[in-house]
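FYI, it's all coordinate maths here, none of it is from the lab. Source: prediction; values computed, not measured. Cβ atoms are built from the backbone, for glycine too; each structure is taken alone.
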Structure P
Amino acid sequence: MSAPEPDLRLGLGGAGLGNHQVALDDETAYAVLAEAWRHGVRLFDTAPHYGLGLSEHRLGDFLAGRPRGDFEVSTKVGRRLVAIDRVGHELDDEGFVVPAHARRVWDFSETGIRQTLEESLERLGLDHVDAVYLHDPERWNLALALEEGLPALHRLKEEGLARRVGVGSMDLAALTTVARTGLVDELMVAGRYTLIDQRAEEQLLPACAVAGIEVVAAAVFNGGLLAGSPHEESTFDYGVVPSDVLARTRQLEATCARAGVPLPAAALQFPLQHPVVTRVVFGAVDADQVGENMRLFHLEIPDRLWRQLRVNDEVDAR
């Protein structure tokens with residue numbers, strides 16, 4: 001059996017490689033990356049935030065020696081890592097099972113952004129990334145972050161340290177504001193253009209179409225809810241699933257079942273049905289998950305099902 005052709009429509013997200021929620025040993029993390037590569041995945045997304053640099057270290061180790069033109073990497077700026085003296089054996093307090101050897105500092109200044117990207121490039125072993133995003137700027141100060149951060153990103157792009165620049169966030173209002181500036185090449189939309197939350201079609205995606213901005217859809221399983229058969233213990237955006245969201249998801253699953261399509265397959269492929277969405281990023285914590293997601297991504301889904309899965313009363317996930 002010949003190896004699959006590389007496909008940049010589907011990428012591997014790096015939060016799991018940084019021990020998000022689950023502690024992976026190096027062997028498991030590298031097995032995840034190897035399985036993704038074996039299946040033709042050549043797009044990898046990461047961030048300093050993910051495991052206080054662990055995700056970038058592991059990805060850089062895996063990519064070392066591979067031709068630079070054979071893959072794409074995106075990372076993020078805005079959370080600058082500052083080393084701290086460890087006292088005892090404290091773990092990171094932002095969802096990553098790693099030692100708390102550094103703290104995150106919000107920094108969207110040109111100096112901070114440049115330092116953060118240069119440190120990421122060192123961890124990754126690269127001389128440039130294919131895309132760099134301002135990471136959750138609305139969680140600090142959106143107006144100031146854009147005022148300082150976007151010009152800084154463009155200067156890094158001019159210097160060849162990044163090929164494309166953008167913003168990554170879960171906040172639709174913030175992303176729509178960014179899109180209307182026309183000052184980015186692409187946006188990473190996390191958990192806000194999915195089967196259960198289609199509100200991005202109201203304002204964000206039309207704004208991107210007008211501005212010629214491409215969209216990368218991440219967290220398309222909404223933190224677990226759409227990754228399997230939905231039930232009361234399912235997680236939505238990594239928290240408890242609200243009863244109305246669970247009911248709507250069960251309706252979506254039933255619609256998929258009538259067409260003979262697994263719900264996760266529809267979840268993975270759904271964002272790419274919109275013309276401005278060019279890539280989907282998924283996460284995995286073991287090699288089997290990678291293989292299953294690749295199988296689901298390539299399942300044929302009838303056009304009529306997409307029409308049936310359109311949500312009229314979108315879930316208010318804000």
Structure Q
Amino acid sequence: MKNKTADVPYTGVREEVIKDAKPTLNDKSLTLLSKWITERYKIRVKKDVEKIPAPWTNCPILQKVKFTNVFREDDRATIWLIDNVCNNPKLTYENKILNCILFRLFNKIETCELIGMPLDFSFIKYKDEIREILEAHEEKDPKYIFFTSAFNTGGFKAGSVKHTGEEYIPMRPISFMEYIINDNIMERLLDAESPEFVIKELMEYTGIGKFLSYQIFVDFTYIEQYPFSENHYTVSGPGCSLGLSFLFEDKDGMTDAECLFWLRDNHGVLNIDWEELLHDRAPFDRCTNVMSLENNFCEFSKYYRCTEKLEAGETVRARVKYDGEGFSGANLDGFLK
């Protein structure tokens with residue numbers, strides 16, 4: 001992503017600490033991280049760009065466990081959001097912001113299409129119509145899950161009731177949007193002078209934690225006229241922090257967010273030829289940034305635990321399964337050489 005007009009380098013972190021830091025890294029974890037980034041991106045190119053049939057890798061973990069892409073904007077849900085909301089010329093800037101919020105509360109394309117997103121946010125006037133759509137779909141398919149399985153949405157579903165009193169769970173994002181619009185959320189978001197202010201404002205609402213607030217902020221950055229990019233601010237979620245703990249034996253006084261900036265500034269330690277690996281991307285985008293690193297470490301934490309299982313001779317079990325075909329047995333030796 002290109003820098004935006006209001007970006008401030010090293011937002012929310014201590015630049016001097018990052019530049020002076022001499023952390024200690026775990027060599028095995030560094031190898032695994034580099035291999036994961038490289039192989040996951042190559043899978044994306046083979047699968048989505050070159051349209052080559054599976055298998056796309058000889059890694060037994062990546063063949064069987066679903067991971068997000070190296071770059072968040074390459075994931076299916078985010079592609080849908082960018083195409084249908086962020087780059088939609090029919091939507092006003094304000095409606096793009098509001099649709100981004102609603103989208104991430106469900107984080108499921110099928111549900112968003114079901115209720116007719118993207119919405120003109122006079123949609124509050126026909127809330128009853130959306131309720132009827134959701135109830136009819138639930139009656140037709142009682143096993144349908146309205147919310148994402150990619151992350152835990154229990155906090156929002158439970159917490160938002162404080163603001164709305166909404167009893168029907170699938171309607172809670174809709175009722176929540178009505179509440180925050182009436183609470184003049186747009187006035188405050190449009191006046192935001194920093195990404196930190198955006199996160200703070202979103203977190204004022206019960207059920208919207210720091211991680212979800214950050215994910216919504218990143219969605220905003222895909223809107224062309226939005227003043228901030230994802231390049232200079234990050235929030236380390238629980239999965240990312242776990243992944244960082246596998247790599248950093250000694251952080252030399254840095255916070256988790258600062259570790260991400262350090263890795264961005266010292267990306268050579270990853271031993272990745274970014275120009276070659278990211279050859280299909282625009283020249284300005286052939287590098288990593290703090291947002292993509294945060295995303296990668298969240299996935300790396302899952303990948304690392306899978307490698308431990310395989311090395312212990314145990315079966316790899318994952319919450320989200322994936323079939324890239326060509327399973328070559330519980331052995332990483334050939335892949336890591």
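Upon calculation of mean count of other Cβ atoms within 10 Å over residues 166-173 from the atomic coordinates, which of the structures P, Q produces 22.6? Kindly include the intermediate steps, with their values, before the conclusion.
Working: P: 22.6; Q: 18.8.
Of the options listed, only P reproduces it.
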*Test item: P(r) over Cα pairs in 10 Å bins from 0, in percent, for residues 70-133 alone calculated as 21, 54, 21, 3, pick one of P, Q*: Q
*Looking at mean projected area of the Cα convex hull in nm², point out which structure of P, Q has the largest value.*
Q
_I have 14.0 for mean count of other Cβ atoms within 10 Å over residues 238-245, calculated from one of the structures P, Q. Which structure is it?_
P
*Source structure (of P, Q) for distance in nm of label points 7 Å out along Cα→Cβ at positions 94 and 182, computed value 3.4*: P
*With relative contact order in percent (Cα under 8 Å, 6 or more apart) computed per structure, which member of P, Q shows the largest figure?*
Q
*Of the structures P, Q, report the one carrying the highest value of distance in nm of label points 7 Å out along Cα→Cβ at positions 30 and 54.*
Q
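Given that helix-only ellipticity at 222 nm (-39500 (n - 2.57) for each DSSP H run of 4 or more, over all residues; to 500), derived from a single structure, equals -11000, which label among P, Q identifies that structure?
Details: P: -11000; Q: -14000.
Checking each candidate, the match is P.
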